[in-house]
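Novice: Multiple structures are listed underneath, in structure tokens.
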Structure I
Amino acid sequence: MEKIKSVRGMNDLLPARSDVWYRVERTIREVVNSYGYREIRTPLLERTELFKRSIGEQTDIVEKEMYTFDDISGDSLTLRPEATAACVRAGIEHGFLHNQQQRLWYLGPMFRRERPQKGRYRQFQQFGIEALGWSGPDIDAEIMMVGTRLWRRLGLSQLTLEINTLGDPESRGSYREALRAYLGRHREDLDPDSQRRLDRNPLRILDSKVPQTQQILEEAPGLLSFIDGKSKDDFSLLQVILSENGIKFKVNSKLVRGLDYYTGPVFEWTTDLLGTQSAVCAGGRYDGLVSQLGGQPMPAAGFACGVERLVEVYETSADPVGNEQPDVWVCVIGDHAMGYALKNAEKLRDAGIDTIINCGGGAVKRQLRRADQSGAQLVVVIGADESMNGYATVKSLREDGGQTQVNESDLANYVCTRLRKEQK
């Protein structure tokens, strides 16, 4: 019988790598909580209209990549390809955006039917933050500081911050016409997608990854030359704030992001560690999205980060991380000692000691070999004599020395003390 395999582009997270993911996710939670961001969880399925109205019908995501279907009642539903629109939809629906400011964060699976390759999958985990209700460069800078602190906490140094601004609607309109006029002179040399977008949304062409189109764009007019007034002043102040806080960046006038809802400052953290998939985290300001989805006008900004890419960078550039190791391994000799052994293992866990108990029996030598391979510091041996007389036998797996018999009532305190000594 043929084996059933996972769906292409949708991968299993196996135990050998889950510890690394746990460390990254735990660090994410600690960092965002330190800035006052609160978690939000939205459904995997949303109405298709949500993404058409927010992301833009001429984007690759909506045109080519969404998993969309009609349910039994005829409603068009889509597996979420990103979470910003869903966060805004939830805020409008449940009323927690009205006359309020919200710092939100999320972490969960997204779905895009792209060609699977390293760092790009059809089901992928995404982490992001959304700051709703603030205008101005202070919150833009804070969002970039969140990312910078996260990379620092994870020990990542090979990420480059690129920033740009899309300006106000008038600036973008003037630039759009200038870009359309320039690209129109090269229409026949553009890739088919760019030719199609030239009349409808030429700014999307700036996001093209086709080498020939990128070469044409090298001589295109720069967006920053069309930015003036408050947008220009805010972008200048943003750069001053980042510099004052020691955050290195470079201005990339071709950076526009791939979603239509962005306005004002946009940014990406990139790396050369992932081949062609250089972007690890990206975001910007999207002041029009709340009203676009039916809420009262509200400024907003945020970023999204692909966790698979972040983990790959972490494994490549950070200090090597091994599997999470237990503190104690409990060897059990004989079935009649199992109940007593399980009880003491629970007491050790109650004291905050990571404990694995040997289940399924086996010879003592084999159990001790498993204990050593687990990376545990100590082994606790429990057999008939220990269970009948209320004690346990404790032995170090990493240091020389004999074994010690410890009363059940003193076991947790003794193990804690012993672990502290051995870890010095």
Structure II
Amino acid sequence: MPTASVTVWGGEVSLHGFAQVNYAMRVATGLPAGWPARERDFLLGEERFQLECARTSAASGFSTRVDLFHDAVDGGARLNLREAYLDLSVRRLDLRVGRQIITWGAGDLEFINDVFPKDWGAFLSGAPMEYLKIGVDALNLNAHARSFSIQAIVLPFFAPDNTPTADRFVFFNPFPPRTLTETVKPSPRRTNVEAAFRLYGTHRGYDLALYAYRGFLRSPGARFDPAAGKATFFYPKLGVYGASLQGAFLKGLLSLEGGLYDSREDREGTDSSVENSHLRFLAGYQKAFGANFTLGLQYYGERMLRYDAYRRTLPAGFPIRDETRSYLTARLTQLLKYQTVRVSLFIFYSPTEEDHYIIPEVRYSFSDDLWGAIGGNLFGGKYDTSFFGQFNKNDNVYLTMRYSF
């Protein structure tokens, strides 16, 4: 990609970005009467311009990425500061301060120790994969020893996941019609500062890591007051402790990861509005067959703790979760025409939930600067209350075109 650069403060400042259009149209039929999303055939309609300015050197640097975009679905124009941080390196210490995108863990679209916020609404409606992650305001310190490194991250301000909203998506809602809603986020106080730690290194060709996090669940729980007809959404306190391993195995790439989700707000599991403590674990394997075809497989599972308490306190009308939930995923990628065409397919399937989510995509590079993609998000399941089954009225096809400069 071509990059403009100028010399500032003894170093080069690069300036580049892209212009992009991204549309997604619902193809599912039979939407429920009275549902807000039923009037909208389009889930996404964006024209976006991103500009990135960065400078790097051995001792310091900065980077800023700003998106200006028009949302044709709701008619608004917005400015989004995706990243804006300063870097400083002193001997074996690297410090990054400001808004940044942080990614942890070894899973492919399965997240265990990656506790940082994500935009699920954008992901489910066909936005490019990079928009699944959301920037956070953080102090990020890495200390490097000879055989391992320690990363400490402090997040002063809580940032939740962007979850699908009822004005664009149809999904299961356990509350009665016309329920009043209120969302309460952790306030910016000293006691609500989040902290995350990672000890990582390489041993005999394997990337090893230990993780610890103390903060909040990024998807809300809900308390319902029948007398007032009001649901209050809030973000329960959470701790996460885990490990991962990734490296070469049988001419492929092996990934193992696990974590304990500690529900600090309700360790006994007696509050039905707070997700119980549980274990998460995954095993994945990826292998290339020749130069142009890659296959990746994963098994992901969740095991709820205090399951008897969960069953005993579950309110009437709420679907019952299994004690153990499992998901299988497959990613197939084929490159064609001198690698200018990429055909990909990602499949989620749950044998316990009996539902699925399929993402096919064809991407073509017209030149080094211009590419386009057509794909889809296809949902289904036996039950309308399962994780993917609830979205079965949101099948959509999407188109993306991007020119980079």
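Just so you know, all these numbers are worked out from the coordinates, no wet-lab data involved. As the structure is a prediction and not an experimental result, all values here were calculated from the model. Cβ atoms are built from the backbone, for glycine too; each structure is taken alone.
Novice: Assuming 24.6 is mean count of other Cβ atoms within 10 Å over residues 279-286 as calculated from a single structure, say which of I, II it is.
Specialist: Structure of origin is I.
Novice: Matching task: 1.0 is the computed value of distance in nm of label points 7 Å out along Cα→Cβ at positions 15 and 359. Pick the structure from I, II.
Specialist: I
Novice: Let me ask something additional. Where does the value -500 come from, among I, II, when helix-only ellipticity at 222 nm (-39500 (n - 2.57) for each DSSP H run of 4 or more, over all residues; to 500) is the thing being computed?
Specialist: Checking each candidate, the match is II.
Novice: For which of I, II does Cα Rg over 2.2 N^0.38 Å, calculated from the coordinates, equal 1.25?
Specialist: Value 1.25 for Cα Rg over 2.2 N^0.38 Å corresponds to I out of I, II.
Novice: Follow-up question, since we're still on this one. For the read-out distance in nm of label points 7 Å out along Cα→Cβ at positions 55 and 167, a value of 2.8 was computed from one structure; give its label from I, II.
Specialist: I
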